[in-house]
1. Of structures 1, 2, which gives 0.25 when FRET efficiency 1/(1 + (r/R0)^6) of positions 32 and 176 (r between Cβ atoms, R0 = 25 Å, to 0.05) is computed from the coordinates?
2. One of 1, 2 was used to calculate relative contact order in percent (Cα under 8 Å, 6 or more apart), giving 21; which?
3. Between 1, 2, which one scores greatest on mean count of other Cβ atoms within 10 Å over residues 48-55?
4. The value 1.08 for Cα Rg over 2.2 N^0.38 Å was derived from one model only; which of 1, 2 is it?
5. If you work out distance in nm of label points 7 Å out along Cα→Cβ at positions 80 and 184 for 1, 2, which one comes out largest?
6. Can you say which of 1, 2 returns 61, 30, 25 when Cα extents along the principal axes in Å, for residues 112-199 alone is computed?
7. -12000 is what came out when helix-only ellipticity at 222 nm (-39500 (n - 2.57) for each DSSP H run of 4 or more, over all residues; to 500) was calculated for one structure; which of 1, 2 is it?
Structure 1
Amino acid sequence: LGFFKNDLEMLYQASQAPSGLILMVGPTGSGKTTTLYAILNALNSQEKNILTIENPVEYHIEGITQVSVKPEQGLGFADTLRAALRQDPDVLLIGEIRDEETANIAVKAALTGHLVLSTLHSSDAVTAIQRLLNLGIAPDLLAETLTVIVSQRLVRRLCSHQNGNKSNPNISDKNCLRCRGTGYSGRIPVYEILKVNSLVRDRIKAGDTGKKLIRPEPELYFHTMEQTAQRLTKEGLTDWKEVQPLLLNV
């Protein structure tokens, strides 16, 4: 996934819960679905009934029931979601929460013993919470179902010859077969992550919005995109040239 160890462990723990709502937010092409698929792969087992509702199915995973919505036939996310819940899945991936009806069904599913994973078009964790409230989700219900929100973007990863690869100290960008002279190979997420613990739940119930939701407190588990960007550059996984334009737009 490209997440730091402590964040990965927290995300893993949330995905092992029997119920709740895990949200990935960000613009198109930011790797949201890839991250959710990685979580599904980790959960995939004969003991779990896992079902996805997508438009369209992006990757096929053996052992998981995957359904494409058919809006041209009048079967959107909400209708398909209702039908899917009759199968009583343990884990349910909803490709995207787009409207009030889908949001309400997703939250109710998370309240009634299903682990729900989904995406939302939002810039960050705080605006994702506000977006769901604007879709008509009651603060008390939202607070009880949300467990983790991740907002991410993708930047280019530094090629190994650029970040101090000791096994090949003589490799230069001109003769590197991996990056072909660009200095970069592959992509890596720069992300913001918020754990919706008792502190954040109480703030949602109290009607806090905006920066009030993430006021610093010892028990607040919130890592900003700037913090993860700094760690990535410090560890030589990417460079400031890659992350600076991103941080100017978040």
Structure 2
Amino acid sequence: MSRNLIALQNKFLGEGQTVYDALARLHADKGHIAPQDILDLAQEHNLPPAHVRATAEFYDELAQSSAAQRSLKICNGEACRAAGCDAVIERCESELGVTTGEVSSSGTRLEHVACLGYCGQGPNAMIDDLPVSLASTGAVDAALKSVLSESEHGLTEPKNPIYRPESDAPCVVLRNAGQDVIGLADARAAGIYGALEKTVSSLQRQDVIDQIKASQLRGRGGAGFPTGIKLQTVADSEAPDGSGRRFVVV
């Protein structure tokens, strides 16, 4: 089978299903993915077992190990590390009697998880499928008690604060809400893309960066990093190939 055909089959197994979808369903039903599951899935869809195995091994949430009834995932992103997640992980390993990646005798799998999007409220975790903050007093105790004794932990999903503009500042994000601006002509008639046209026709690169800095625009991830600093950093760097072209990947 050609590599192109393998790639296509690896993406779609039929009816919009991917290899990941099939593996995730297995994991949800059984709590783990066994080596035989990979072989069976590969045979069912005429795929090399190595391709199915590679997908299973790439995603942390498809961990191949013994079955688990519960999962406790501690975020180890930069913000949560700064908030003390390492100490939380050490305590969880101690009380569950496992190292991260293993299943405890009580049936709980302890894992790492990447950023959950609540960086200002860390350290954060996922108890089964629920993201929670462990920053408050007693939160770690409640999380551990829950997975050790099947009790209710009482924790809820955090909410990120929403910062409204000052009363005299224009709020432009939703100004076109409710308008039919799907087509390009309608969008331009409503003033959309006007800033892009101005940028291309009359502004220099540094003008654009300066305006974005002045706007205090920030990324929409948990860290809220200033967009102008990102662009300025890239603009000030040297292109490795000497072409003068630099790229920001968003």
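Bear in mind these aren't lab numbers, they're just calculated from the coordinates by the rules spelled out. If you're wondering where the values come from, they're calculated on a predicted model, not measured in any experiment. Cβ atoms are built from the backbone, for glycine too; each structure is taken alone.
1. Derived from 1, not from the others.
2. This value belongs to structure 1.
3. Going through 1, 2 one by one, mean count of other Cβ atoms within 10 Å over residues 48-55 peaks for structure 1.
4. Going through each structure in turn, the value belongs to 1.
5. Numbers: 1: 3.2; 2: 4.4.
If we compare distance in nm of label points 7 Å out along Cα→Cβ at positions 80 and 184 over 1, 2, the biggest value is for 2.
6. Computed on structure 2.
7. Only one of 1, 2 returns -12000 for helix-only ellipticity at 222 nm (-39500 (n - 2.57) for each DSSP H run of 4 or more, over all residues; to 500), namely 2.
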